[in-house]
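Readers should treat all values here as calculations from the given coordinates under stated rules, not as data from a laboratory. Source: prediction; values computed, not measured.
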Structure 1
Amino acid sequence: GRAALDAVRRFPAPVVAALNGVALGGGAELSMACDFRLAAAHAGIGFVQAQLALTTGFGGCADLQAVVGPRKAMGLMLAAQLLKPAEAERLGLLDAVAGEGESLDALVDRFVAPILARPPALARDLKAMALAGMDPARRAALSAEERARFIRAWTSQEHWVAAERMLARRS
């Protein structure tokens with residue numbers, strides 16, 4: 001999980017996530033590891049790990065904080081709710097949402113057109129500069145803290161009780 005998302009974060013060119021459904025928990029973390037996030041009108045995103053008595057586990061906390069700030073990130077993770085596209089876009093979690101009658105493919109094409117119009121080397125250079133702008137010490141410390149807390153939460157009785165309760169509701 002973590003290594004895969006780090007590979008997405010460090011990919012040398014801009015990465016665009018196209019959400020054509022609901023991205024929950026690890027799916028939300030994966031989308032936040034991308035440089036840009038686009039969504040279909042029916043999509044949604046939610047850091048719902050707290051419903052299972054879990055924290056984020058793959059760097060999603062740092063990614064979310066980078067977008068909305070530490071206090072708002074904590075609130076979103078504690079609320080553990082699915083956000084509709086308009087709300088997620090308002091908060092900055094989504095860069096664009098498909099308009100009425102617009103397909104996700106059309107939105108992606110429209111969004112990436114200016115990126116693809118630039119020389120590939122420029123896109124790579126701008127991505128490298130964006131990565132360099134992240135404070136690696138802060139990110140590393142937060143990642144280590146997040147991993148330790150995720151392991152503790154995953155192995156807790158509260159998590160397994162919550163997981164069993166959720167599975168029972170689906171039966």
Structure 2
Amino acid sequence: GMIWSECKEIWSQGPKEYLFELWNMLDFGMLAIFAASFIARFMAFWHASRAQNFVDANMKDLTSPTLEPNIKYYTLARINWDPSDPQIISEGLYAIAVVLSFSRIAYILPANESFGPLQISLGRTVKDIFKFMVIFIMVFVAFMIGMFNLYSYYLGAKQNEAFTT
């Protein structure tokens with residue numbers, strides 16, 4: 001449904017005008033990540049079904065099975081899975097897409113009489129906090145450089161163990 005709606009919007013506005021608006025890019029990215037997640041989930045299912053078919057066709061004695069490395073992989077605990085496993089990639093992409101879909105609410109909130117002004121003031125507050133953090137980091141880095149220059153002369157000095165606890 002939403003993919004078709006976005007395709008119609010691209011067709012009516014044209015790709016250049018469509019990508020000019022930030023919310024359209026967010027929608028397109030969210031839908032692309034959802035699609036990639038579902039494709040990775042399908043690939044994981046396909047790999048698992050191929051492994052099961054191999055085991056069903058070739059394993060007669062299950063007391064001491066010797067599996068191929070790519071099939072043996074499916075018997076491992078999840079912590080030992082390959083990081084590029086389609087199931088893990090699918091779950092990560094799905095989580096990112098869900099977060100992006102919830103961020104879509106920020107597009108609707110300014111129209112609300114209660115949350116609209118709150119969202120605008122929060123956005124301006126975040127800008128002010130960011131400016132403060134830049135100044136704070138500059139002062140902190142200057143302090144670190146000063147402390148390093150002050151104590152760098154004692155780098156090779158030996159410590160007297162009598163004065164330690």
Structure 3
Amino acid sequence: MKDAEALVKFGVMANSETKCMVTLPEEFTITVADEEKWITKLNESENSLAVVAEINGSIVGMIDFHGRSNRKRLAHTGVFGMALYPEFRNEGIGQMLIEALISWAETHKVIRKIGLAVFSTNISAIHLYKKMGFVEEGRRFREVQLSPGEFIDDIMMYRWINPVN
């Protein structure tokens with residue numbers, strides 16, 4: 001499956017960005033077979049979505065959203081993660097990926113709240129999320145250890161979705 005191979009390659013790049021990602025490069029062990037299973041599961045899920053941004057047939061960015069629960073009281077919520085190749089940041093691609101997610105959520109029969117977590121040091125991402133209508137919901141103080149003795153906060157943000165139908 002071509003998509004799975006391209007997504008693994010993209011995942012290797014994304015997780016080499018140790019300043020913005022939780023997973024360290026040596027911890028990223030996903031295989032093409034793992035990715036194929038993930039794609040199948042994603043396609044079978046009603047409350048999950050993945051969108052890739054491509055330039056000249058190569059993946060340069062990705063956003064993936066997963067509904068939080070199938071329990072009725074939590075089914076309206078979910079979280080997303082996003083990554084872009086460094087050379088394609090600040091080009092509007094991240095905004096387009098978030099817009100695609102919001103458009104999907106606005107037509108979804110259940111999803112009403114989109115959440116995310118972002119490192120407190122990722123100022124450009126925080127700026128983008130605020131620009132897109134996300135607000136800070138909470139903060140896990142000193143949650144992420146970048147190196148021995150160096151800790152940063154993990155910020156939770158969300159945006160409420162108003163359905164269009």
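Determine which structure produced the value 15.9, 50 for Rg and Dmax of the Cα atoms in Å, calculated from the coordinates; the candidates are 1, 2, 3.
Derived from the structure labelled 3.
Given -24000 as the derived value for helix-only ellipticity at 222 nm (-39500 (n - 2.57) for each DSSP H run of 4 or more, over all residues; to 500), which of the supplied structures 1, 2, 3 does it correspond to?
2
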